[in-house]
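Just below sit the structures, each encoded as structure tokens.
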Structure 1
Amino acid sequence: MEPILTTVLPVFGMIVLGYGFTRARIFDAAAGRGISLFVFTVAIPALLFKTVATMGPQQGAPWQLWIAFFGGLAVTWALAAFVSRFVPSLEASGGAAASMAAGFGNLALLGTPLALSHFGQQVAIPLGMILSIHAPVLWFAAMLHRELFRASTSFSIARTARDLFRALATNAIVLGLLAGSLWRFLGLGLHPVAGTMLDMLADASIPTALFALGVSLAGYSLKGSWSGMFTLIALKMVLMPVLVFLMVRYVVSLPPLWAQVALLFAAMPTGANAFLFSQRNEESVAAVSGAIALGTALAAVSASILLYLMDKGVV
């Protein structure tokens, strides 16, 4: 259990540090956005670029990983839409915000640092494959879900698809993966200076991501919509990882580390993009923000248990 604690406690310690600095007014939301921008556009793409550019042959296939992770997510999404009909704080627009919150986990700021801290950079490929399409696909699904329920005559699938393509084409994580793949295909190698710089950026990705998460959590509230909040936490942190576990165990064939990344990512609490979607449409804001705040705190325990079970070979 000690190796688990040495992984989890520093991770959540950095989150608490960012939260504390923000509550003490040493940092503010603008500083948090700046740090997050560095993480998403520079540090993590640098890590993925170097990993892909220098990696050896891979045993896993991306579509199998996507089937496992997004298959479990899709079932969770549908069940969230159904359950939201019976929870007043989640029922707006057919439960689009609820489905987004039940499916969109905090992968970049929490899941990625946890995976890299515990398993090392050998899991950068599978986590990059999920990260690269996670946000664009779920934003597209949430927009489609909401507008189809509202039967808006102004909604256009073609326009939304163009928005999805534009989001992917301008996503630094996607570009980092593509550039690394091209670099590896051309066999260019890495100059020691460039390699050292990429290592420095990659090393900075974990602490800055966690600190930025702590800064952002200071803006969330637990007040109101308790039934909706606990419903979302149960869907996101219990149901979805169970479904992904069943997928990797019985549906697809994945290398063990790839399966563990999919399961760890599935167990992450609701991420900030779900709050942005909820806030943008003024639907289920209290329940979603509460699920993010409380879910992140609960993840300190649930992630420790999950990593322990993985190390023991139970899952």
Structure 2
Amino acid sequence: MRVFVTGATGFVGSALVADLIAAGHQVLGLTRSEAGARALAAAGAEAHEGSLADLDSLKSGAARSDGVVHLAFNHDFSTYLANCEDDRQVIAALASALVGTDRPLLVTSGTGMSAGGQGQPVKEDDPPASAAAVPRAASEEAAEAAAAEGVNVSVVRLPQVHDTEKQGLITYAIASAQEKGVSTYVGAGENRWPAAHRLDTARLYRLALERGERGARYHAVAEEGVPMRAIAEAIGRRMGLPTASISPEEAPAHYGWLAGFAMLDLPASSHETRKRLNWRPTGPGLLADIEHLRRQGA
């Protein structure tokens, strides 16, 4: 299968490119730079020049492929709302090249974008929240719109994806701890975040692409919910910093934009995903990777 991958040189995307090629697939990776093109060539993939802002380049990349995995997203949180709506347009452009075919399109979302949960692990069949309430859910709304046009689209919801270099939003919590000189959690720190290792996540994308099931939702969740207190304590140990609780009232000033996430309880299940894809995560857990950080000054 010839697979068009956006975000092909990114954190998860680069692992997916390697996994796809090892499994015998060809990869066409979106890149906007010569450095990205060189990295793709070194990995054995073909570079496709373009960007998320160039919708024509996205359409042509999708048209040249047997399947599409959309991983790229602008993580500049100062323009978060605009980025979410831009992602809606990106997905619509990719989908437009696949109308009338059975070629699969995998769209990326997050486990926190579901309307389910309320303290219980979010499940794959829980519908997405409205983008009016949760802006990042625009990706799933775009997927639903593509499905209504007959596109073979499915969704992969990501937790905190990690290795010893990056840990999703926890990377920002680590930076905050370094800046403030203390690793913190809110209240009792009992709220939980789901997690999965980068290589396990890449393998799930490949399995989902190969399955090509219309309308499926998959959860790339290896750990249903790691308590925030345990995360903060692991950061403190690795950084040689004290660990402390702060109140909900103190969180906005302490964390900035991260405060809204730091207080959420977001456990998620992957029971159906594991059964349908025969996905068995084997990578290290989140706390183990934090204990062996290679960046953020560790």
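Values in this text are rule-based calculations from the coordinates and carry no lab data. Quick caveat: nothing in here was measured; it's all calculated off a predicted structure. Cβ atoms are built from the backbone, for glycine too; each structure is taken alone.
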Subject >> Of the structures 1, 2, the one that 6.4 was derived from, the read-out being mean projected area of the Cα convex hull in nm², for residues 34-113 alone >> reply: 2
**OP:** Taking distance in nm of label points 7 Å out along Cα→Cβ at positions 202 and 234 as the quantity of interest, name the structure among 1, 2 where it is greatest.
**Re:** 1
Subject >> Which of 1, 2 yields 2.1 [distance in nm of label points 7 Å out along Cα→Cβ at positions 146 and 266, calculated] >> reply: 2
Original post:
For which of 1, 2 does helix-only ellipticity at 222 nm (-39500 (n - 2.57) for each DSSP H run of 4 or more, over all residues; to 500), calculated from the coordinates, equal -24000?
Top reply: 1
**OP:** Work out relative contact order in percent (Cα under 8 Å, 6 or more apart) for each of structures 1, 2, then name the structure with the largest result.
**Re:** 1
